[in-house]
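A.B. asks: What follows are several structures.
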Structure I
Amino acid sequence: MNRIISYNVILGEITSVYSGDLTSNSSKFNRLYPSSLQQNYYYDAIKIDISQDGTYQFQSQSSLGTCGYFYENSFNSTNFNSNLVASNYGSGGNFQFYIEISLTSYNNYTLVVTTSSPLRTGSFLIYVTGPATVNFN
């Protein structure tokens with residue numbers, strides 16, 4: 001079950017936390033990484049809603065190596081690069097992603113979480129720090 005598990009306010013910054021799972025029932029897609037077609041990656045496409053403009057930091061935590069892909073407007077699993085505005089693998093340390101991005105309130109955003117290896121399953125957390133709470137749908 002995917003859910004918001006907490007909100008914390010520290011030094012004027014708010015941290016929102018999302019808990020998710022990639023299972024054998026999760027959606028799958030093919031992706032280019034770095035220049036060849038890689039097949040059968042489970043993913044979770046998380047709608048991101050913010051109410052205040054600003055810079056937000058997205059950090060994964062998992063026993064899996066996780067990759068993050070950030071889309072504006074919409075995510076299309078058959079056209080992976082369409083609307084892609086940021087992506088990362090490994091900058092968060094320990095094979096985790098870290099994305100720092102400026103967001104505008106009431107725009108449509110989707111964060112796609114997947115793994116660095118095909119057909120990997122497991123749980124993950126996403127910590128989002130910024131000027132306001134983040135709602136995950």
Structure II
Amino acid sequence: MKVTTFTVFIDKVRDGSKRQTVRPVPKRPQDWPKVGEVRSLRRWTGKPYRSAQEEIRQVRVVAVDHVDITAGNIVAVNSIAEPPEDFAKEDGFDNADDFFLWFDRTHGLPFEGIVIRWEPLPLTPTTHPAPDPVSPMTNRNP
């Protein structure tokens with residue numbers, strides 16, 4: 001299963017309100033997400049690349065499209081303009097201004113990449129386990 005990691009919007013990924021992510025264009029063709037595949041969305045438990053990952057949830061990819069984000073506050077998916085406010089909210093931001101500011105500071109504008117859209121799969125004990133109420137150090141038979 002392919003993995004996509006997140007450092008922000010963890011709660012919105014978990015509750016299903018974040019339904020897409022924008023990423024740079026993958027350098028290798030085999031790294032492109034494929035429509036229909038199940039992906040594991042994860043977060044780092046500590047320093048990225050130097051710590052374990054925790055699965056937030058699993059999703060099924062429903063679309064992978066080219067995206068352009070411009071300094072003029074325009075978002076175009078496959079060369080077709082999308083309402084910036086709607087696009088920003090699907091990506092987890094509260095509004096379009098925060099979205100454009102974050103992209104400008106993080107990647108610089110204009111930005112060219114891909115948008116991966118998904119449908120969340122139901123949370124299960126294997127994708128989001130509840131903590132064990134009994135510590136393994138506790139004697140179960142006092």
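Values in this text are rule-based calculations from the coordinates and carry no lab data. Just so we're clear, the structure is a prediction, and the values are computed from it rather than from any experiment.
A.B. asks: Of the structures labelled I, II, which one yields 7.7 when mean projected area of the Cα convex hull in nm² is computed from its coordinates?
C.D. replies: On the way: I: 7.7; II: 10.7.
Only one of I, II returns 7.7 for mean projected area of the Cα convex hull in nm², namely I.
A.B. asks: Looking at structures I, II, which one was relative contact order in percent (Cα under 8 Å, 6 or more apart) calculated from, given that it came out as 29?
C.D. replies: Only one of I, II returns 29 for relative contact order in percent (Cα under 8 Å, 6 or more apart), namely II.
A.B. asks: Taking -4500 as the value of helix-only ellipticity at 222 nm (-39500 (n - 2.57) for each DSSP H run of 4 or more, over all residues; to 500) derived from one of the structures shown (I, II), identify that structure.
C.D. replies: II
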